[in-house]
Structure P
Amino acid sequence: MTGPVVLVGCGNMGRAMLEGWLAAGKLTPAQALVVEPAEALRARAAALGATALADASQIGADVAPRLVVFAVKPQVVLDIVPAYARFRDGATFVSVAAGTPIAAFERLLGAGAAVIRCMPNTPAAIGKGMMVTVANAHVAQAAAAFVRDLLSASGRVAEIADEGLMDAVTAVSGSGPAYVFHFIECLTAAGEAAGLPADTARLLAMQTVYGAAALAAESGEEPGELRRQVTSPNGTTAAALSVLMGDDRLKTLVAEAVEAARRRSAELGRPPA
């Protein structure tokens with residue numbers, strides 16, 4: 001594949017993606033072209049060495065992108081995307097606009113457009129994200145592989161075949177960081193209630209969640225096995241787990257939360273009547 005990668009939108013997510021691509025050597029600055037109307041954000045992209053333009057109309061007629069990445073808010077998709085339809089024959093289009101289905105991009109870009117929809121999450125900003133993609137039938141294998149490699153600079157990448165599962169993806173990994181942040185808040189508050197100074201309680205809660213997640217990711221053991229290893233019979237951990245796991249309290253609560261998020265994602269993805 002030849003041609004630059006065009007990044008449309010260089011806000012928090014767009015800039016984090018660009019920085020990750022450059023830092024990991026996935027792209028050179030010369031291979032990145034950013035379109036961003038906000039002058040301050042455009043200046044930050046230029047400071048990274050990328051070509052930064054204010055509008056799609058400024059992209060030269062001789063430019064043939066291999067990839068166009070839409071890192072924009074869903075409410076501006078209708079206004080922004082049609083300007084890139086002229087690249088349909090040679091480019092693959094990637095969207096990280098939450099809740100916007102592939103069909104919307106197919107309508108805006110025209111028949112035959114190769115479109116990949118991606119759901120990232122906020123840890124992508126530090127290279128620890130979870131990106132899930134789904135592609136339409138027009139995406140070539142080589143293009144899909146290039147997109148996977150590019151996205152890997154921001155964390156782990158998974159693919160699904162059924163776009164309908166994106167609502168479940170949103171509920172688990174898209175919204176999931178907020179669940180973990182709230183758990184840290186709750187564990188901190190519980191530590192304070194148990195007598196710990198606020199700063200100490202916050203440090204213990206954050207580092208414990210961080211360390212446990214890292215151990216689960218790197219040990220090769222199933223989370224259930226790790227839980228069993230740290231739970232001595234009739235010990236302190238067992239006492240706590242009897243509260244969390246009794247009558248499946250936490251399991252039920254998390255399932256209800258994920259289902260609520262999944263339903264809301266489905267509602268937001270429906271076109272207005």
Structure Q
Amino acid sequence: MRDGRGASGDTGAGRAIGASVGTPVSRRVALVTGSGRGIGLAIAETLCREGLPVMLVDADRERLQSAVKSLRDDGHESAGVVGDVTRPRDVDRMLARTTATLGPVEVLVNNVGVFIPEPNRAEDVDLASWRRIIDVNLNGTFLMSQRVARSMIERGSGGAIVNIASIYGMRAMDWRLYGTGRRPQRYDDASYAVSKAAVIQLTRSLSVSWAGFGIRVNSVSPGPIETESGRAGLSPASFRKIVSRVPMGRWGQPMEIAQAVAFLVSDQAGYITGANLVVDGGWVCW
């Protein structure tokens with residue numbers, strides 16, 4: 001549903017966090033945006049366990065350092081860099097840092113995403129806020145994908161890209177689940193829903209464009225996923241309402257999204273591209 005409440009922020013120069021110097025480049029290196037916590041961190045952990053060196057990207061340097069340290073303490077090869085996915089020069093710098101530290105990116109997971117805090121009724125949302133959501137969720141996903149694909153095409157390496165979308169890119173928000181009174185506030189969150197719907201269509205378009213280069217592009221649409229930020233933003237009553245809406249009767253866990261991503265970037269999914277894998281406990285089925 002939602003995670004990664006902060007976008008990747010502004011950066012400066014500086015060495016990648018937790019970098020290992022002189023590592024070989026003949027491996028499948030992964031880069032995961034918005035990976036300091038929640039779903040993004042679960043994805044990074046899962047890919048590391050699959051044997052991939054992983055570059056973590058997050059807006060919060062302290063959070064990023066903690067995440068990288070945790071992975072490295074567990075014996076995984078990882079590094080981190082603070083970056084803004086909406087800035088072309090910054091994206092180029094992040095990718096150059098990844099190549100120098102771990103090797104060229106052959107697996108990209110566009111996880112970072114933001115939304116407008118409630119109340120966010122469409123008639124009240126200011127244009128600057130709307131543009132920010134589209135810029136991070138859609139333009140950032142495109143920019144990261146474009147730059148990584150260019151490198152893959154130049155190297156002739158092929159690769160895998162997974163974009164994290166949302167069930168709200170497929171359905172309008174049922175705002176009744178988020179209010180706890182007799183007359184709950186109306187939440188639209190239209191910018192988030194539109195941006196995620198666009199990410200799903202972007203996935204299809206890029207999968208066709210780059211299929212001939214051996215680049216597979218897929219998306220994963222999470223349903224309600226229990227994260228620290230999600231718990232903090234919901235009342236107990238809303239939490240229970242959402243659980244009652246899920247056919248499987250529970251919230252999903254970040255690791256369940258991570259496992260879907262790991263499958264899509266693996267050789268087992270070698271004939272899958274342009275797909276949107278829904279991981280929602282059956283939410284969109286009714």
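Each value in this text was obtained by applying a stated rule to the coordinates, not by laboratory testing. Nothing here was measured: the structure is a model prediction, and the numbers come from that model. Cβ atoms are built from the backbone, for glycine too; each structure is taken alone.
Thinking of P, Q, which structure, once relative contact order in percent (Cα under 8 Å, 6 or more apart) is computed, gives back 14? It was calculated from structure P.
With helix-only ellipticity at 222 nm (-39500 (n - 2.57) for each DSSP H run of 4 or more, over all residues; to 500) coming out at -12000, pick the structure among P, Q it was computed from. It traces back to Q. Of the structures labelled P, Q, one was used to calculate Cα Rg over 2.2 N^0.38 Å, giving 1.17. Name it. Derived from the structure labelled P. Where does the value 0.50 come from, among P, Q, when FRET efficiency 1/(1 + (r/R0)^6) of positions 28 and 100 (r between Cβ atoms, R0 = 30 Å, to 0.05) is the thing being computed? Only one of P, Q returns 0.50 for FRET efficiency 1/(1 + (r/R0)^6) of positions 28 and 100 (r between Cβ atoms, R0 = 30 Å, to 0.05), namely P.
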